[in-house]
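Each in structure tokens, the structures are laid out below.
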Structure P
Amino acid sequence: MLDVSHSIPVDVAAATVQRPFDLSVETTRRLGQFGLQVPDFLTGYFRSWTPYRPYWNYEDGVIWKGALDLYLVTRDPALLDYVLQEMESRILPDGSMPTFLPREYNIDHVNGGKILFPLYAITGDERFRKAMDVQFAQLKDHPRTKSGNYWHKQIYPHQVWLDGLFMAQPFQASYARITGNEVLFADTVAQFSSVDRLLKKDNGLYFHGWDESRAERWADKQTGLSQNVWGRSMGWWIGALVDVYEASEGFSEHLRDEIARITRDTLTALLTFRSENGLWYQVVDQGDREGNYEEASASAMVAYGLIKAARMGIMGKDVSDTGIASLHAVCDRFVTPGALNGICGVAGLGNVPYRDGSYEYYLSEKITPNDPKGVGALMWALSEGVRVREPQ
């Protein structure tokens, strides 16, 4: 059975305080440009935050990345201290990671490792450098499809989900850079190119998943593809692209150009399906269908991709302006002092109870306030928004 239990408060403003946490006056001012409720919400969220699961997991990693992204633009010590406190029991002085479960061959477990690179750069602490090798060890023998892509999980053999590109590839690109291994970066580019070839729909968006074996009930028997374009999977995909491009600075321009091309094509397609409110739907390309809704985490992730792609020169300033407008729309529509609303708690393919990838399935998943996938994405987008509003 899927374990999606958690202890996220529905209203963080009224939740039990787990830790002291106060943003600086300057950070509060800068985040308040996107709505006065935004810094209040984040303060309450961190005060009431508890780990999503006891082991090294992607949900907590999404929040850690968000906190560090904001720290890098605000230099607010509260954000860095939060992450460092979490690492005290997760990264030991010798670099070992007692809560990391590499032999599960779950690509999600790699996501948290992204924070090791900024932590090492900020602190110079060798335990973070050693932990990179521990994290990468999973990828050395992680099973792959014949197309060369990492399996999504050992329990989902022969499958590639868009989510998995976000979980592993920014870490792999960063590891390639710190070790000077351009062959490893070339492998990352090849995995993106493979997905671009195999999972792309005629309208420029991507199906959520692909089963090379065609064994799953959700997979088309001819193509292996799932049925629909899920909003957050597109968010994971665009987040992976812009993060890999940033991490690959200094490597082959030919390889980086391929990432930039896929990024431009993806964002151009996504802009076609942007709602009149500046947001993106749970099932992205069926916005006019009954029951569909504008979803917070996907919208925040796409806003992040738009603003960051423009900052890195992949796309023009007009795209940044659109991303900023969408970030404002997310904050105005979904953020209150106590909650980030409108988040699809979880969605996937297969498993028990069986998730068939149908339109009805994606609409049936519970909307979960304050889920880390949405809160983390909001922080990524806010970090880019602050950069644009007040360049360093």
Structure Q
Amino acid sequence: MIPPRASVAHQPLRQLKNRVATSLITAGGIGVLLAILAIGVFLFWETLPLLARDETLAFAKLSPLAWGTLKAALAAMLFALPIALGAAMYSALFMSARLRSRIKPALEMMEAIPGVVVGFIAGLILAPWVERNLASTLVLLVWLPLSAGLAGLLWHLLAARWRQRLPLSWAGLWLLPWLASMVLLALWLTPQMEELFLGGDLRRLLERHWGLDYATRNALIVGIAMGFAVIPSIYALAEDALADVPTALMEGAQALGASRWQALWKVALPAAGPGIFSAVMIGAGRAVGETMIVLMVSGNTALLSASPFEGMRSMAAAIAIELPETSPGELTYHYLILAALVLFIFTFLVNTLAEVVRLRIRRRYHKAGQR
């Protein structure tokens, strides 16, 4: 059948549109790369006067800021990773489709919460509450994961008819009353145990015996607040990676005698490894570059301390506070530009490493699947 003449006549116009679109996309990509390169060149150029001064204390003065940045990011990741990855594994592989269609968008919408709002709530409400109830906070951080594991153990010990009434696919709902009761139990018992065994004041005991001074805004508060802000991004990427694992792999593993948990650890997690690794690295990159939460919750004290009860000062927070008040050419200005350059290089290297490792893992699994 001979094609219509109209379609033949429109072919040059269609090819022209495709070429224009391709050129615009290519130009946009090259423009982004050039903009990133220009930022790095500008930061390096602005740090040259500082190096020309032969200032040997430049990196020594930046070390508390670098330590504070890493400390805040580590605290956030320790809080966010277990929750985000656990939620991703459960919702992708165990949760019912009906419940997942409602829970997943709600968790992803949490990413739209501005960091300044999270920092404001953490500094105004969370920090004073933790200061008054330090022992209860530490107990809750340990007791809640243990109580979730205890709930799983009790579920396995239940009779079959009770397990049918409390299916694992709906555990996201029936666990809520259990966890709420565990929170109330911990809040009721902890003050009594603190009074009985710790003299009624854990903060005074920490300062007297271990020399740990408690600050109202510290790394513990930063970890909780910034971890809450990082959870949605890690969860969304990890959940998508796990949901993309072919169901035939899981069904094949279970057909060979593996349990659902064995199929998860031996099949699903290795197959989704590149996506999960990217999710973790992206979350770490946001934690390193977060400004407002650290600015409002950390106390902004440049300390080289590993204590979670003392404050810190990150490079991003120092830039946000001091750069508007300095004029170009001053020594402080060049110090802040050097901090920005270090932060830029660190973020660039982390993202590059994440992409290289992700591609290597993907190629390795692709070659293994072809054998």
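Given a value of 8, 22, 30, 24, 13, 3 for P(r) over Cα pairs in 10 Å bins from 0, in percent, for residues 114-305 alone, point me to the structure among P, Q it was derived from. The read-out was computed on structure Q.
Among the shown structures P, Q, from which was the value 11.0 of mean count of other Cβ atoms within 10 Å over residues 34-41 calculated? Only structure Q yields this read-out. Once Kirkwood radius over Cα pairs in Å is computed for every structure in P, Q, the highest value turns out to be that of Q.
Starting from the value -26000: which structure in P, Q was helix-only ellipticity at 222 nm (-39500 (n - 2.57) for each DSSP H run of 4 or more, over all residues; to 500) calculated from? Clearly, the read-out refers to Q.
Ranked by relative contact order in percent (Cα under 8 Å, 6 or more apart), structures P, Q are topped by Q, which has the highest value.
When distance in nm of label points 7 Å out along Cα→Cβ at positions 170 and 194 is computed for each of P, Q, which one produces 3.8? The read-out was computed on structure Q.
Could you figure out which one of P, Q the value 20.1, 57 for Rg and Dmax of the Cα atoms in Å, for residues 210-257 alone was computed from? Answer by label: Q.
The numbers here are math on the coordinates, done by the rules we state, and not lab data. This structure is a prediction, so every number in the text was calculated from the model and none was measured. Cβ atoms are built from the backbone, for glycine too; each structure is taken alone.
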